[in-house]
1. State the single structure among P, Q, R that was used to calculate mean count of other Cβ atoms within 10 Å over residues 27-34, giving 24.1.
2. When distance in nm of label points 7 Å out along Cα→Cβ at positions 35 and 99 is calculated for each of the structures P, Q, R, which structure yields the highest value?
3. If distance in nm of label points 7 Å out along Cα→Cβ at positions 115 and 163 comes out at 1.9 when worked out from the coordinates, which of P, Q, R was used?
4. Looking at distance in nm of label points 7 Å out along Cα→Cβ at positions 11 and 171, point out which structure of P, Q, R has the largest value.
Structure P
Amino acid sequence: MDPRLDPELLEQGDTRNVVDRYRNWTMEAIVADLDERRHPFHVAIENFEHDANIGSVVRSANAFLAAEVHIVGNRRWNRRGAMVTDRYQHVRHHPTVEDFGAWAADAGLLVIGIDNIEGSVPIETYDIPRACVMIFGQEGPGLSPAAQDLCCEMLAISQFGSTRSINAGAAAAVAMHAWVRRHVFEQRP
């Protein structure tokens, strides 16, 4: 028998929300396979006011195969929006912006802020680096000044309606998709 398969799932049926490729695989086997294919971008989100969007960011990071999600600030977050994808996605905690900045520097990754503040460059026209960390602020206040200071560039998602911003979960999904368009689809022959 294939060692990736879970005998219990084979017997009882696999009702998890996984793509067909991973049907009946153990969770460990799925994570190991994902780890072999993960993209070199990371995403981070500040969590100083217990942002409810973190679960959505984790779920999108799993969908776009991000290397890791970094939660900066409070360790606790609402996992409900992740829809169990936090079992398959690496999530790392950094107690402070300074700790996160030190980690990014040690990893040799550029930190790119995603926030529609004055001076931000449109994400649609920016050449997002292959290996980077895209950091998002909380719903409402956006990126803290300390997080903005870490960023080599600030990007904004173009918007055309009456609202000042889209929520952090949606912004993260848009930014990750922009990375995928640039580094996955534009690289194909």
Structure Q
Amino acid sequence: MSKAVQPIRAIVGLGNPGAQYEQTLHNAGFWFVDRLARRYGGQFRAEGKFFGEACKVQIRGRDVWLLKPATFMNRSGRAVSALLNFYKIGVAELLVVHDEIDLPPGDIRLKVGGGHGGHNGLRDTIPAVGKDFVRLRVGVGHPGHKDRVADYVLGRASKADQEAIDASLDRAEEVIEDVVAGDLAIAMNRLHSAP
């Protein structure tokens, strides 16, 4: 895998729309792009043409679009492809942020390309735009049995798990400028070696 990637022009957080889902583990992607909007002075607005809420921010002098699809998780590809097509953003210029049950709470990883790993948001996004985008995988832990995964990710974290997840998102915020600049090796080194 090449660690020097193109600068990022779009960051999509995966999640489900609606107040009842805001605090659920499946919305970890939304949590992160909300943080970026606050940090860089963006204001999300409903954008019908992107089937979600979007805003533009400047990160290290670059225009970056933030998107929260309103399509529900299993139709995320429709929103992601609409944004990329409209602004002529390549798949390699996309960062997708999502919850990851195969990592424990507090663990967070950057990765380029790969399969969907059973994640419904990725399962829908990959056929729509291709698989060679950058992913920020936010560890939320596993319920212990595959039959319990759906209920688990649509539930809230325990207090301890939420604190660990929040701390991992803090660390990801600290490396986002390297990611956006395309310095993925630097970002990975900082993020993956953190305690």
Structure R
Amino acid sequence: MVSLIVGLGNPGAQYEDTRHNAGAWFTHHLIENAHATARHAPKFQGLHCITQLHNQECHLLIPTTFMNLSGQAVQAVASYYKIAPEHILVAHDEIDLPAGEIRLKFDGGHGGHNGLRDIIRHLNSNKFYRLRIGVGHPGDSKLVHDYVLHPPKKAEREQINAGMDKAMQTMPLILRGEFQKAMLELHTK
């Protein structure tokens, strides 16, 4: 079962619409759909709320640190509420997936993602779930940094939104811990 969902991104208006903020977009959708309000919580270094999602209490967190310091916020909430890494879902942008493709994964490395790298370091564990939100790849690894820090084209954003809508439909399964069923739904075209 998942009891903490984290949406990764960078703070500030200049980053709000960039590909790197796809995880934060997803978590904002969850907050809106739950009719909840996430408030800035200085002790958690992020926007945080506790709400009911599909009849289950869940923490929602959007770190307000920069991406490469996301682990501080995740670790603060996890420590304070005694949430084990295996009950955490981190939503993040994924350049190795086409725009709008969504994958659910447990465990693994950071794949070069600085937010995941810092979370693994702060939790001292990689045993958490990841909701990988495809944002596409620029085609050349030298262009990745600039690519993720720019907004997607309109058609790509529509694909990403459609993928996030599909992920929203699997949230009851994810929250109940029915990960295989959720993966089947998400990974099937």
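1. Values: P: 14.5; Q: 24.1; R: 18.2.
Source structure for this number: Q.
2. Working: P: 2.3; Q: 1.6; R: 3.4.
Greatest value across P, Q, R: structure R.
3. Working: P: 1.9; Q: 3.7; R: 1.3.
Only one of P, Q, R returns 1.9 for distance in nm of label points 7 Å out along Cα→Cβ at positions 115 and 163, namely P.
4. Working: P: 4.9; Q: 1.7; R: 2.4.
Across P, Q, R, distance in nm of label points 7 Å out along Cα→Cβ at positions 11 and 171 peaks for P.
Values in this text are rule-based calculations from the coordinates and carry no lab data. These figures come from a predicted structure and were not determined experimentally. Cβ atoms are built from the backbone, for glycine too; each structure is taken alone.
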